[in-house]
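Computed from the coordinates by the stated procedures, all read-outs in this text should not be read as laboratory data. What you see is a predicted model; the values in this text were computed from it and never measured. Cβ atoms are built from the backbone, for glycine too; each structure is taken alone.
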Structure 1
Amino acid sequence: MAEVVVKEIPDQLALTVAKRVSLATVGEVMQEAFGAIMAHAGASGAQFTGPPFCLYPGEMAEEFDMVVCLPVAPGANGGEGVALETVPGGRVATTMHHGPYTDLCETYGALQAWMAANGHTPSVPVREVYLSDPQTVPPEELLTEVDWPVS
């Protein structure tokens, strides 16, 4: 696992789509949600201000809630099936995952162990920030920042 640091992340205005998913459907649902956000943003003229990210619960049960987010500039509007909201920031333990999304569970486990060893209490929601486009970058080269709220 890459280095872990504790940092403050700012609140972010974002277009969002919330969905109930399972581990088996998360990829497909995420793709559909990003498609809906992109279509809405294109039709409404929203300006993107950062990489896409998703919010997850700390532990993923058989089904769980996921929020797909795309940061936008002020002046954007929500629409049918796409909300506009301010996603709270805060203090997070963060690390970089390098590789396929299917291996993220290893990074989560290592990050949890680091938090326990360093006296941090994990909170939710966990944020995955997607720094690579999986349609153009090979899985082994994907970069995903994992931000886990801590106190």
Structure 2
Amino acid sequence: MKSNRGLTLIELLLAVVIVGILAAIAIPVYNSYMQQARRADAKTALEQLRAAQEMWRAEKGGYSTDVTGVELITTMGAPSTTISPYYTWQFSGTLNVNSFTAEADPVGSQTSDSGGKLYINQAGSKWSVDKDGVLHYYPADPSSAWAK
């Protein structure tokens, strides 16, 4: 007697359904981790920018007022204004020899991140504005993108 060994159509469909369920769970979790990692890159870049501004102030007696940030990038090692394909930074609000505010804006697929825009100023104060326009101060607000 010859024995047929193989998968039935039911077994194959069951395996496909199980793989589909696992993928439906794993892909959103993976995307969330990737957004957090990209946000961490933006936070690091803003901290580096602040450090570059402090070095500039130590040498020149005041913060750089170059809106483009070229002076800081070329002489103080500040990160490029395009942090990655997912974030860019710029100075926003106040920019003078006594104070500055820098902002990291999500671009591309990162715009779907609920964390929104990240900010830092000369005093090291950090805050974020989420996708809904709600302001979150760090560390007082644990829902701030700086805390995630």
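If semi-axes √(5λ) of the Cα gyration tensor in Å, for residues 26-73 alone computes to 24, 12, 7, which of 1, 2 did it come from? Going label by label, the one that fits is 1.
With respect to relative contact order in percent (Cα under 8 Å, 6 or more apart), the largest value across structures 1, 2 is given by 1.
With mean projected area of the Cα convex hull in nm², for residues 66-105 alone coming out at 4.7, pick the structure among 1, 2 it was computed from. The structure behind it is 1. Assign the value -14500, calculated as helix-only ellipticity at 222 nm (-39500 (n - 2.57) for each DSSP H run of 4 or more, over all residues; to 500), to the correct structure from 1, 2. Computing helix-only ellipticity at 222 nm (-39500 (n - 2.57) for each DSSP H run of 4 or more, over all residues; to 500) on every structure in 1, 2 gives -14500 only for 2. semi-axes √(5λ) of the Cα gyration tensor in Å computed as 48, 16, 11: which structure among 1, 2? Source structure for this number: 2. Structures compared: 1, 2; top value of distance in nm of label points 7 Å out along Cα→Cβ at positions 18 and 50, i.e. the largest, recorded for 2.
Each of 1, 2 could give distance in nm of label points 7 Å out along Cα→Cβ at positions 10 and 58, but the derived value 7.4 comes from 2.
Looking across 1, 2, the calculation of distance in nm of label points 7 Å out along Cα→Cβ at positions 90 and 122 that yields 2.2 traces back to 2.
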